[in-house]
1. Using the calculated result 24, 20, 14 for semi-axes √(5λ) of the Cα gyration tensor in Å, for residues 130-273 alone, pick out the matching structure from I, II.
2. With mean count of other Cβ atoms within 10 Å over residues 42-49 derived from the coordinates and found to be 21.8, which of I, II does the value describe?
Structure I
Amino acid sequence: MKRYLLVLGLIVLCLGIFYGPNLIRLNNVINLYNEDRIAHNFINMKDLFDHTDNIKASDSPYIFQKAMYELPKTFKNNGQEYNLVDALDHYSTDGLIVLKDGVMLYENYWNGNDVSSQHISWSVAKSFLSALVGIAIEDGLIESIEDPITKYLEDFKGTGYDGVSIKNLLQMSSGIKFDEDYGDPESDINKFGEAVALGKPFRDFAKTLENEREPGTYNQYVSIDSQMLGMLVMQVTNKPLEEYLYEEIWSQIGMESEAYYLTDSVGDAMALGGLNATLRDYAKFGQLYLNKGLWEGRQIVPSEWVRASHSLDAPHLQPMAGELSSDTWGYGYQWWVPGFPNTDYTAAGVYNQYIYIDPVTNVVIAKTSSNHRFTSERPESKDAHIAMFRAIAQSTVN
C-alpha cells in the first residue's frame with residue numbers, strides 16, 4: 001500500500017511539473033468571469049496568463065486637452081427612458097471617456113480601475129488589427145484583400161480556410177463553422193480558450209476548423225477569422241504583431257502608456273482579443289479613426305481604408321440583414337455598424353468594451369466594463385450601449 005501511494009505521489013508530482021502551468025491557466029480561464037473577480041481579472045490579465053508581449057509607451061505622449069461637461073441624465077432605448085448613471089452601474093462600467101472635437105469632456109473610473117489600468121480589450125483589439133492590415137496594404141506587403149489567405153499562409157491549404165479571401169476574413173464572412181456563444185461551455189469559442197490554456201498554439205487550433213458556407217455570402221462572427229488576419233500581418237511583415245503595432249500606430253499617435261498582448265505557447269499574439277491597454281489610449285485610437293486616419297498632419301492609417309472599414313458593401317453586411325447574418329448590426333472591416341442611421345460605428349468587445357465613433361457630432365467614446373451579466377443579456381446590452389452613446393453624443397451639440 002505504501003509503495004502504491006508512493007508511486008501515485010510521484011505520478012501526481014510529475015503531472016504537476018509537466019502540466020502545472022497549463023492547468024493553472026485552464027483554471028484561470030474557467031474562473032475568469034466570476035462575479036466577485038471579473039473586474040480585478042480584467043485589469044490583471046498579465047498575472048493570470050504567463051504568455052504576454054509588451055508594447056512600450058510612445059516617446060512623445062499625446063495628452064488631451066480637457067473641458068467641463070456633464071453626462072446627460074437619461075437616455076432612451078426601445079421607447080423607454082432610463083437613467084444613464086444607473087445604466088453605467090448596471091453594466092459594471094470600469095472606465096468611460098468622452099471626446100468632442102479631440103477635447104476630453106469626461107473621464108471617470110470605477111471598480112478598482114484608474115488612469116493607469118491596462119484593461120483587456122477583447123474584440124476591440126480586432127479594430128486595431130484591421131488598421132494594421134490597411135497599413136500593410138499601403139506598404140505594399142499585401143497585394144489585395146481579394147487575395148486568398150493561402151497566398152500568404154500556405155500551410156492553410158486544404159483546411160477550412162482554403163479559398164477564403166482576406167476580405168472575407170475582414171468582413172466576418174469566411175463561411176467557417178463556429179459557435180461564439182460565451183455562455184455555452186461547449187461552444188467553439190470556449191473550446192478555443194481551453195485548448196490555448198492547455199498549450200495549443202492558435203495556428204494549430206485554426207487548422208481544425210471546417211467551412212460550412214460559401215465564403216462572402218453570410219455574416220457569421222468567427223473570432224478565429226481575426227486570428228488569421230493577425231497571422232497574415234505577422235507573416236508579411238516578418239515581425240511580431242506588437243512590434244508592428246508599436247511602429248505604425250502606438251508610437252505615431254502618442255500612446256501615453258505601455259500595453260501588452262496575451263500570446264499563445266509559441267509567442268504569437270492573441271490578435272483576436274488579447275490587447276490590454278489604458279482607456280486613454282483606446283480613446284486615442286478612436287480619435288485617429290474619427291480623423292480619417294490623420295494625426296497631427298500625418299496619415300497614419302490610409303483614409304480610404306478608414307472609410308471602407310465602416311462601409312457596408314454587400315447585403316449580408318447590412319444591419320438587420322435577416323437570414324443573411326447572425327447579428328442585427330452591420331459589419332465592416334472588423335468594425336460594427338449598429339445602423340439606423342449608418343453614420344456611427346464602433347469597435348466592440350465582449351463584456352461591453354467599446355470604442356464608439358460618431359463622425360456627425362465629432363464624438364469618440366471609449367468604455368471598458370466587467371459586466372458579469374453579459375452572456376445572459378448580450379443583445380440588450382449592445383443596443384443599450386449604442387443608445388447611451390448616441391444620447392451622450394447628441395448632448396454635446398445641444
Structure II
Amino acid sequence: MTKTEQFISEVDRVSAHNYHPLPIVISKADGIWVTDVEGKKYLDMLSAYSAVNQGHRHPKIIKAMIDQAERLTLTSRAFHNDKMGPFLSKLTRLTGYDKGLLMNTGAEAVETAIKAARRWGYNEKGIPENQAKIIVCDGNFHGRTTTIVSFSTDPTCRTGFGPFTPGFKIIPYDDPAALENAIDANTIAFLVEPIQGEAGVKVPSEGYLKKCREITKERGILLICDEIQTGFGRTGRMFCSDWENVRPDIICMGKAMGGGVYPVSGIVADNFIMEAAFSPGNHGSTFGGNPMACAIASASIDVIVDEHLPERAMELGEYFRKELRKIDNPNIKEVRGKGLLTGLEFKTNCAHDYSLKLMKNGVLAKDTHGTTIRFAPPLVITKKELADALETITRELA
C-alpha cells in the first residue's frame with residue numbers, strides 16, 4: 001500500500017464521509033504549487049475554493065501569523081485586543097462602509113447577514129414579528145448550516161436535514177423581473193451571489209446586479225451580496241459587485257480574507273443597519289475578531305492591494321478563457337467566468353473523470369455538479385505558469 005493509500009484509508013476509517021476529495025494527499029505547498037506525500041508536485045488550480053488567492057504560505061502573511069502568535073492569539077470578546085480595531089479600520093476604508101463584524105467561516109458571515117437584515121426589518125421597517133422574508137436564488141450556495149440549507153435548491157445539501165427554517169423565497173437566478181414580482185410587504189432583503197460559484201461558475205447577464213440594486217432601492221429592501229468566493233480580487237475587481245459599480249447594503253466576505261492561513265470572515269455594512277441590528281449579547285463568536293485572525297487578515301489584504309492581484313486576475317483570466325475556448329472537444333458546452341474564476345462545462349456528466357486525468361498529469365482542479373470543472377488558480381500565478389497549465393489542460397481535454 002502506498003503512502004497515499006494509507007492516508008486515504010485512515011481518513012475513510014476515522015472521518016465522517018462528508019466530502020468526496022480527489023485521491024491525492026497533499027503534505028506541502030508553496031505559492032501556486034503543492035506536493036503530495038509521494039513527493040509529486042502539482043499546480044493548484046482550485047486555491048482551496050478561492051481561499052488561497054495570495055498563494056500558499058505567502059511570506060508576508062506567514063510572518064504576520066508568526067509575529068502575532070509570539071505575542072497574543074486569543075482574548076475572546078470579553079476583552080478588547082489591539083488588532084481588531086486597526087484591522088476593521090483598514091477593512092472599512094477599503095470597502096467604504098461604516099462598520100464590520102468579524103466571524104470565522106463563510107457560513108457564519110451569511111448567518112450574520114441574515115440576522116442583521118431580520119433585526120433591521122423588525123426594528124426599522126416595522127415588519128410584524130417572525131414574518132420577515134428574504135429572497136434568494138435557485139442554484140445558490142451560501143453554506144451548509146441548518147438555516148442556510150433551508151433555502152438551498154441542492155438536494156445533496158438538504159435531504160434528511162429538515163424541518164427547515166421558514167422566511168425565504170426562492171426565485172430564478174439572473175431574472176430581475178422575478179425579483180420585482182417576489183417582493184411583498186414583509187420582504188426585507190435579497191441575498192445573491194454576483195457569480196454562482198458552486199453552481200458551476202454561473203455568470204449572470206451584464207447589468208443583472210445593477211438592475212437588482214435599482215429594484216431593491218426602489219422597493220426599500222436590502223441588497224446582500226455574498227462575495228465569500230468572488231471577493232478580494234478573484235474576479236478581476238476587489239469585489240465582483242464592483243464590475244457594475246454596485247454598492248450592496250451588506251457584503252459577506254471570507255475565504256481569501258484569511259490568506260489561506262486562518263479562517264476569517266464577516267460582513268460590512270453602514271450604521272443604519274449595524275446599529276439597528278446588533279447590541280451587546282445578541283450575536284457573537286468566541287474567536288470572531290481574535291488578534292491572530294486580524295493580524296493575518298490585515299496582511300492578506302495588504303498583499304492583494306500591494307501586488308495588484310485584482311488587475312492580474314483580470315488580465316490572466318481573459319487570456320485563460322480565450323485559450324480554453326480553442327480546445328477541440330465537441331463535448332465542451334461552454335467556457336465562462338470573470339477574472340481567474342472559470343467554469344468549463346461539458347454536455348455530459350464527465351467532469352469528475354477529466355478532473356482525475358488532470359490530477360494524474362499534475363494539474364489540480366475540481367468538478368462541480370458532474371458537468372463542470374472549476375478553475376481558480378492563486379492570483380499570484382504568472383502568465384508562463386498559466387500557459388504551462390493550459391498545455392496540460394488542452395492535451396487532456398482535447
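No lab work stands behind these numbers, since they all come straight from the coordinates. These figures come from a predicted structure and were not determined experimentally. Cβ atoms are built from the backbone, for glycine too; each structure is taken alone.
1. I
2. Of the options listed, only II reproduces it.
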